[in-house]
Structure I
């Protein structure tokens, strides 16, 4: 029996013994952890949520492949919603929380407001941004407000929040400078135009104007041009898409070499670094105060404020890129979905015209925009049907619980072990018929006349990490709608394709927004 060991050197025998010892210790530790978790779950009355019936019950490759396919061609969001329905048929009861496998890891999925409130607010310190998301976005966005946790995140938020005060987001002159260029690019003879790329050009131009003090001015470009600003816009879009794909589906989805991705990330960084270094040099040389004193308009520049903080060039670069992501994608996506619906709802367009007509052709003020109730209902409804970040996730940093979703009736608490991910689907939650009525999938702005939602409506996230730029996005979107409808009387759809999403970290309209518009 011991012949094998007798024929080996004492060193090999010792190594083998130590190996067996550590394996035994690891096994014992694992058992102790499992027992502790079992006691914790029992103490809190936790019961398991239903499990999605995978074709591959070991790694969940069936859903991985489906996620990858639909992420690339559209329909991912509806497939997620359909999984809730599939589990409902399996259990014979309404299901708002269940578990599924993703590359061998068992995740918890939920569209239950109380569970989402727990993750984002009530037990905020029990959950963090998952490493998979941070690692996927780090090559482009570094360590900023959307990729960090704990003290580093708190420092980022404290650094950025003062830059989104009422006086800054209410500076509509920035918006006017760029929306007027967008209007000029829309044919006045009713011929077909895709509004969505124009909206993304609008928002990157206005966002870089606000952030850097100098716009990319992509709306000035002729079609096919490749100025540094346009190159930056395209590179930023692709880098975001690839990072988001990995964060959502898994690293396996982006393992193949991608020269374009690496080149685009490098260009994004080079473009930003020029602005950052210029601002730091101005501040270091004491020239920034003189520059601001000479600026008769007294315009506010986000980057110049960051340069005064003493943070490194790399830290400022990371924060700029994080905020640029929100400033560009949020408003462009909202406008795209809204005008997709407006092109199919002339009755809604008429009501908007009626409200906007009270302004005449004058430019709306901040107060004017905030007072337009029907316009706000339309924006709310577009954000309800297509929240800008439709799917999101957190990872538990300690053993914790969700208040509901477990057991045969779905009403028991659910145990979440340390290291387990909770995926919450705002898209699914905001279309639930039990929360919004049988017409939940319809675009109906009038529902907001009496609707006063809480955690069942989260277009800008919630809790301590609620989006600090939401007012900036809503004011810019409101201003764009008013100016466009002051200029154009009709919006006609020119595309009958199904509405599918194009997903990066946010969602926009996959078929684009093909319309014809005629002047008022």
Structure II
């Protein structure tokens, strides 16, 4: 029961640390009870299958953490309107399993190499896993530890140097050091050492926060310009209304919303992810002939000097089998199609610019490792509300330049806003402000849309770019370069939000270096594994 209690304490501390409802300071010692559980079972218990017990208890911890923090996934629905149990069960079970496997690797390595090497391995493998979890097709970095301070931007201004992954490293190091402090106290009961270690831990926690507060109060980067942005929030039900209304009605409602709230000069109208059309999508080979897109150009002709950026569903046809993208699927004899979740910038008299979402939601927009899993699963994913195909993506980010002013917009689409280093690629392409087009309505009134907005604040700090966020049902928001929400809307309102967005051109260290600590951790992990193999080989040859 002692080890179960320690496990439950860690689960509780991890859960109550999370935004947007929790207190993040618990995260600094949330993993300590779990490390104590592993150490106690490994060193002081008489259990026969210690590895299985450690694995089972760690899985219990991580599954509670995942349920509490991401249980809002249950708010998503199947096509028939019923709640999708698998939408929460699959990610929770798999993500918890992955974290448990990481902890199990730590358990094995620590028993083989000793506690100190094991703790170094723990930090390295956790950091490496977080980086891996942002790159593979089952990507789900929602619970990366560095995200936990997203509601407290004043305390993490140094993320412009090391990013949210630097926050993960900070949290892991402090947890490991506090576990070390507990162990040395249990072993020696030396008050002097305890006071010294607690003081060091406090300094490790407080010093980055002090640096952050100084950076926050002294931030004085001068903008190179300013643009007036009108964010459109149409409040369109993504399950029924979007597909029951015809596309022209949906667009007319959107443009009517824009027209009614166009007071003064508007440089950018920004609409949310897949705002048009309703059912179906727009052919990219016929953008210039599209009735819907030309309607927007007609609207802009009444507002000279304005551009319109919006999310759309689009597609491209291919005839014959030559040079087919791997995401294209056959719809007729000799005809293939590739579908996209896209962002477009529309300007009268110019060709429509398009960007295809590069980070896709697993199971919804991408069939992970289709060549391997589809023969095994068949239509099972479709039956669970997922997809049997994958959307096409752009391999590189783009920035939409504005011919009327200095604005150069990063067209970030929904899920992409979780990925720090990924977003810096927009800035490297010249973006001087970030536009997030998103549809958070899939989960209803839950923590999901609040957390996604909160994570966007991390991207503002990392890149020192202001954010104009247009959401279908809310929360639309204007976020400044320090991560503060300047203005926002209510979820569920059909409304607009006007924002004077400052433009910045300088690149932060994080923009240039990316997830530097993650790459160092991957190198350290390789070294630790190589060191283990060398020692193992030496022991074998000595016999």
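Coordinate-derived values only; no laboratory data. These numbers were taken from a predicted model, which means no experiment stands behind them. Cβ atoms are built from the backbone, for glycine too; each structure is taken alone.
Assign the value 24, calculated as relative contact order in percent (Cα under 8 Å, 6 or more apart), to the correct structure from I, II.
Derived from the structure labelled I.
Of structures I, II, which gives 17.9, 55 when Rg and Dmax of the Cα atoms in Å, for residues 277-468 alone is computed from the coordinates?
Going through each structure in turn, the value belongs to II.
Which of I, II yields 17.6 for mean count of other Cβ atoms within 10 Å over residues 61-68, as computed?
I
So if we calculate FRET efficiency 1/(1 + (r/R0)^6) of positions 253 and 365 (r between Cβ atoms, R0 = 25 Å, to 0.05) for every structure here (I, II), which label has the highest result?
Once FRET efficiency 1/(1 + (r/R0)^6) of positions 253 and 365 (r between Cβ atoms, R0 = 25 Å, to 0.05) is tallied for I, II, the winner is II.
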